[in-house]
Each structure stands twice: as C-alpha cells, then as structure tokens.
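Right after this note come the structures.
Please treat every number below as a calculation from the coordinates, not as lab data. Every value quoted in this text rests on a predicted model; they were computed, and no experiment measured them. Cβ atoms are built from the backbone, for glycine too; each structure is taken alone.
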Structure I
Amino acid sequence: MPGTLAMLCNHCGIGTKADRCVKCGKPTFERGTFAKICDACGHGDAKNRCIKCNRLALGQSTAAGLCYHCSVGDKVNHCVKCGHLI
C-alpha cells in the first residue's frame, strides 16, 4: 500500500472520536477506509504524529479513517493532509 497510514493520538482517537472521518467529520459507521498520508507529509517523525492535532501518536494510537463519501473511487488514494495523489 503506497503512502503511510494516518494516525490519531490517544486523545483524538478515544471512544467515538475514532469513528469519525478525519476529512469531513461525518461518522464512518466502522465501514470507512484508512486515511493515508504521502511520503512528503510523513517524512521523518511526521508519520508518528496525529493527523488532527499533530501530537505524537505513539503507543496505543489509532489509524485514522475516512467515511464512504471521502474515500469513494480514487479519493482514497489522495493524501489526507496535502491532497496530492499517493
């Protein structure tokens, strides 16, 4: 899978917060797709930072998700941070 999974820190990924699309905020209903960041946005320790608040997302971090609308078709292959094609 090209790109790196976008992560949520323990604060942003706790409870129902983890079930919301990181792009539009709508519920994913646990059927979403994992959000990805491109290599440029995930360079160095940036890949270990929360996609929402930029805190370090280490330990029990959660993969960030996209709702169906934000991940349909080719949208899933775009960096959630900068929008470039991965």
Structure II
Amino acid sequence: MKNNKLWFKAKMYGWGWYPVSWQGWAVTLLYVTPIVQFAMLSEKYANSPGDFFASFTLPFIIDTIFLLIICYAKGERPHWRWGGK
C-alpha cells in the first residue's frame, strides 16, 4: 500500500513549503535543532565573527540541502504563487 500523504504543502504566497503533518514538523525540528546547537557551539569557540561564519556555513548548507531534498520528495511541487492556485 502506497502512502501519498503530503508532509509539506506549497506556500500560498512566494516560493517554498510549510509542514502539514507530524512528519513534516518532525523534519523541521530535526532541521532547526542541529543548526541552533552548532551555532551555539561555534559561537562559544569563535574568536571573531569571521571564525564563526567560517565554522558555521558548511554545516548550515549541508543541513539545508537535506531539508530541501526531503521537501521535494514529500511535498507539493513548489512554484512562485501570489494567492490562489
């Protein structure tokens, strides 16, 4: 049995998604938690704003790429919208 339930729906205004199921919210939480933790850890050991930026950028990009892959796989196809469908 194939489950086609969407985890993310396309936004009504702009481009992107928002979570609509518990799975979508769990993925969103799993996206935000490591970013916040890594930001706090990077800030603690950074000697300058440049050090923080350099140590935080790669994990942020990798985490965001994984989120986008999941959103494409489990969500509606995004496109720019300004109101109704």
With helix-only ellipticity at 222 nm (-39500 (n - 2.57) for each DSSP H run of 4 or more, over all residues; to 500) computed for every candidate in I, II, -500 is reproduced by structure I
Note: FRET efficiency 1/(1 + (r/R0)^6) of positions 17 and 73 (r between Cβ atoms, R0 = 25 Å, to 0.05) at 1.00, derived from one of structures I, II, originates from structure II
Value 54, calculated as percent of Cα pairs over 18 Å apart from one of I, II, is from structure II
Value 31, 19, 14 of Cα extents along the principal axes in Å, for residues 9-48 alone was derived from the coordinates of, among I, II, structure I
Relative contact order in percent (Cα under 8 Å, 6 or more apart) gets 42 when computed on, of labels I, II, structure I
